[in-house]
Structure I
Amino acid sequence: MTVLILTGEEDVTADMVVVHLNASSVPVVRLDPADLTAGVALSGEYVHGSFRGHLSAGGRLVSVNGLRSVWVRRPGVPASRAAQSSAWLTEEASQALYGMLRGCAARWMNHPDAARRARHKPWQLRLAQRSGLPVPATLITTFPQAAREFAERFPDLVVKPVSGAHPQEPPRAVPTSRVAPDTDFGAVAYGPTLLQRRVAKRADIRLTVVGDTLLAARKATPADADPDEVDVRFATSDMPWLPTEVPPRVAAAVRTYLREAELVYGAFDFAEDADGTWWFLECNQSGQFGFIEVETGQPIARTIAEWLARPTPEDRDHVKGRRTVAP
């Protein structure tokens, strides 16, 4: 049984997991949907009530029915590197590839439908609230007056994109920024704007969850830090990321979040305030973890590899000498 990884060619984070899979002698095929018809091929046959499907990439041929798991890491847009790419070809390639894969018995990290839903920031915020995670006061609006009234109630605000990234190739991260006290908010009318109460944080928290395993890292905020540096990704602090314990209440709420979101992997970002409260900021369903593993030594890549390599129900039935259909 083979592990299929859908991601770009230059993905060092995926490389870290492949190393562990290879060391465990687990067959793995890696392909980028962007290469469909230009290095990647597929075929699926539906005859006499049965299905046989195959994928080819890098000289490797794998049976769709022989997949134990599929890791949707950071795949490219299907067929976007084809000789004559087009929106129509992308849709055709996407329907063919993901349609076939949806019909197999492999486990997903994460399922495309769940992953697509989980990327919506407003949906994340509401699910976090329902799961018991503290969420800073937030407004998403195109009404300038609503923004002004929100700023009167919460004078210390940050602004961030609703989608999380600028739509260019490759995507460019847009930093969270502090809102100036004299901001007019008139421009809010030209596009949805996300305003959020700034958490006076004493640390940033990155909680990486793989299945039932929770691995948290903490980056302390220096006492003399510039209060305008609200985005840890762009901060000038050289404080290290260090492993930390997850409060039981947070752990329970995070597990509820993932269960409701139907995700098996999530990279949660929290801001820890002076009272030790972890304020939910977002959950990235395909978030980076390499930088955390390098600094903390936490075995994130190994944990992902172990989840992907876990035997399927069909594997266990073969060991017992019988063959049944996986649930």
Structure II
Amino acid sequence: MAVENITASWEAVVGVDIGGTKMMAVVYDRNFNKLGVSRKRSRDKKGGDSEGRVFTVINEALQEAGNPVISGIGVGSPGPLDPHTGVIIDTPNLGWKNYPLADVLARSYKVPVTVDNDVNVGTYGEWCSTDLVHCRHVVGIFPGTGIGGGIILNGKILHGFSGAAGEVGHMTVVPDGPYCGCGKRGCLEAVASRIAIAKEVAALAAREDAPFILERCGTDLSEIRSGILARAIELGEKKVEGVVRQAAYYIGMAAGNLINILSPEAVVLGGGLVEAMETLFLEEVNRGVKDHAMPYLRRNVQIRPARLGDDVVVLGAAWLIVEYLQTM
């Protein structure tokens, strides 16, 4: 079903973005106008009950919207998860294992619930809510703490045999490179995520080759965030810029390989790193694509930044539940 042709017998739905650090819920009307919004940290300062906080953000968003009758709830969550059953298989940041999120929400709110990987949902949101809706094949790459990917082929999210297709961050781009959190060496995530960048930049700071970073963050990886990196580059810290450009180039290499395999019409780049240093990332990703994608396959492919910012997952989740409602 073409997204642009969706017309629904529904009045309101809820889109939910469950992240490792924040949760967000938005109530949308049938024209995708926001009726109510709630944001919270995924866990309180004492650790807290992250399952309960999902209900809190949904309830607060509904309350702000005037408690409308809703027709469904769509959720984007870190994986791995099973999009067919809505079971969260394992999310280390939240401590969930085999958590039947879709069933829990469906029983509580008495409405249908869809659950999918957050980057799948984000890519879907960009596709549904921008001019990309006219494309049939789109790849999303979202570098952040890790690197997530989403793939839309023939107007549908690609889940593959396992249900977890699109793990772009675990493509090998540097054989025998640094260890990744998954246990393999040389994954894209191990060399191009914000954490990977922060590790190299912290080493520069320790050697006093990045004085702004040293002054602002020391060598604390958690403090070396996207905005800080962008500011260091603005101040002329060339070695920091070199680290970021190399990471962005690796993302371009991965994008080039995906173009060779999937032949998408567009590659969308999202996440905080891209938002903070859009020009730099586009330059290096385009260079990587030029070096690694076949000329015929890369011709006319759009390489572009995501446009929806923080709303990308909640909006994509809302679109997914609306599409599901059409099949009932």
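Values in this text are rule-based calculations from the coordinates and carry no lab data. Keep in mind that this is a model prediction, so the values were computed, not measured. Cβ atoms are built from the backbone, for glycine too; each structure is taken alone.
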Matching 18.9 (mean count of other Cβ atoms within 10 Å over residues 55-62, computed) against labels I, II points to structure II
So P(r) over Cα pairs in 10 Å bins from 0, in percent, for residues 95-270 alone, computed for just one structure, reads 9, 30, 30, 21, 8, 1; which one of I, II is that?
-> II
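So helix-only ellipticity at 222 nm (-39500 (n - 2.57) for each DSSP H run of 4 or more, over all residues; to 500), computed for just one structure, reads -8500; which one of I, II is that?
Label of the originating structure: I.
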Given 15.2, 49 for Rg and Dmax of the Cα atoms in Å, for residues 119-206 alone, calculated: source structure among I, II = II
For distance in nm of label points 7 Å out along Cα→Cβ at positions 143 and 295, the calculated result is 2.7, so let me know which of I, II that is.
-> II
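Out of I, II, which has the highest value for mean count of other Cβ atoms within 10 Å over residues 23-30? Working shown, then result.
Numbers: I: 15.9; II: 22.6.
Sorting by mean count of other Cβ atoms within 10 Å over residues 23-30 in descending order puts II first.
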Which of I, II leads on volume of the Cα convex hull per residue in Å³, for residues 175-222 alone, largest value | I
Of structures I, II, which gives 33, 24, 17 when semi-axes √(5λ) of the Cα gyration tensor in Å is computed from the coordinates?
-> II
